[in-house]
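Following are the structures in question.
What follows is calculated from the coordinates using simple rules that are stated; it is not laboratory data. The structure displayed is predicted, hence computed values, not measured ones. Cβ atoms are built from the backbone, for glycine too; each structure is taken alone.
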Structure I
């Protein structure tokens with residue numbers, strides 16, 4: 001089974017309470033790759049955001 005990570009705090013997604021992370025993610029882009037926990041390169045623009053993991057590439061803006 002592959003571990004997934006919270007894309008806001010970087011902690012394992014199945015451990016702890018991530019309610020504050022989910023609330024914050026409504027207004028913020030992801031900061032960590034949910035697959036490998038690497039810190040992503042994030043750019044915020046008036047039109048949205050881009051985030052890129054050096055290993056897994058870019059998720060889509062929400």
Structure II
């Protein structure tokens with residue numbers, strides 16, 4: 001379920017960012033570009049969550 005919500009949030013946020021930036025630059029809004037980039041961002045978030053360890057780090061006191 002977390003994968004579905006990660007994709008939904010990345011899709012919404014990247015599409016919103018795409019719309020705002022295209023409006024500021026005065027270029028036409030391209031929906032497909034935002035959808036493609038949001039898939040890439042979601043995959044990047046999945047990879048980062050697998051790389052970062054979940055175990056706490058033991059602190060050594062000197």
To which of I, II does the computed value -25500 (helix-only ellipticity at 222 nm (-39500 (n - 2.57) for each DSSP H run of 4 or more, over all residues; to 500)) belong?
II
A value of 26 was computed for relative contact order in percent (Cα under 8 Å, 6 or more apart); which of I, II is the source structure?
I
Given -0.44, -0.74, -0.82 as the derived value for log10 I(q)/I(0) by the Debye sum over Cα atoms at q = 0.12, 0.19, 0.21 Å⁻¹, which of the supplied structures I, II does it correspond to?
II
Read-out distance in nm of label points 7 Å out along Cα→Cβ at positions 15 and 39, computed value 1.5, structure in I, II
II
